[in-house]
Structure I
């Protein structure tokens, strides 16, 4: 796994989580700028998935490929689903949904690193 990319995704996800958490504490719904932030995190995850696919294809295989790719697919689906839910739910809970999804993405980065390196 490429560590700088992994840390970039985790940091971006945690920044998004902090932003969403701030809005949740202030009893505010998600705003469009936060969804653009989620799109940036998603873009980083797509790049990460492509890099992992290239490394996998060239012989650097994770210890548990099925688990690793399960985590990759999960993280790629998680933020768009949360963004749709947050867009539909126009209350403070939209911020909570985005917060939970962003924290889950950051946690999945840890698991991806552990799965790749074990």
Structure II
């Protein structure tokens, strides 16, 4: 996990909202592959690294949020748990609001294969 944190702190980011950015670094895939190897339940999921610096609404059909590193404060899911690095992935459907500043990974379910 320390390697992922060090990578994210220096990675290239693209703004996706006022307080939210997605990691677009060309070396991200290899770092996320190491994370995925430790999470066999999420095999086949599409992993994306995100950075939030305030309150953010995440809208997805279904996903797991994996807290990686706190940037500032005590990040948490509104009306839900604290987002503690090293904790189990947090599953949600539709949308959640998170507060605080942190790096996290979204694990999106595999898309059904088309024939």
(message) Of the structures labelled I, II, one was used to calculate mean count of other Cβ atoms within 10 Å over residues 54-61, giving 10.8. Name it.
(response) I
(request) State the single structure among I, II that was used to calculate relative contact order in percent (Cα under 8 Å, 6 or more apart), giving 29. (result) II
(request) Give the label, chosen from I, II, of the structure having the highest value of FRET efficiency 1/(1 + (r/R0)^6) of positions 14 and 94 (r between Cβ atoms, R0 = 25 Å, to 0.05). (result) I
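Between structures I, II, where is mean count of other Cβ atoms within 10 Å over residues 46-53 highest?
Going through I, II one by one, mean count of other Cβ atoms within 10 Å over residues 46-53 is largest in II.
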(message) Quick check on the output: -29500 is helix-only ellipticity at 222 nm (-39500 (n - 2.57) for each DSSP H run of 4 or more, over all residues; to 500), derived from one of I, II. Which one produced it?
(response) I
(message) Starting from the value 19.2: which structure in I, II was mean count of other Cβ atoms within 10 Å over residues 6-13 calculated from?
(response) I
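Since every read-out is calculated from the coordinates, none of them should be taken as a lab result. Every value quoted in this text rests on a predicted model; they were computed, and no experiment measured them. Cβ atoms are built from the backbone, for glycine too; each structure is taken alone.
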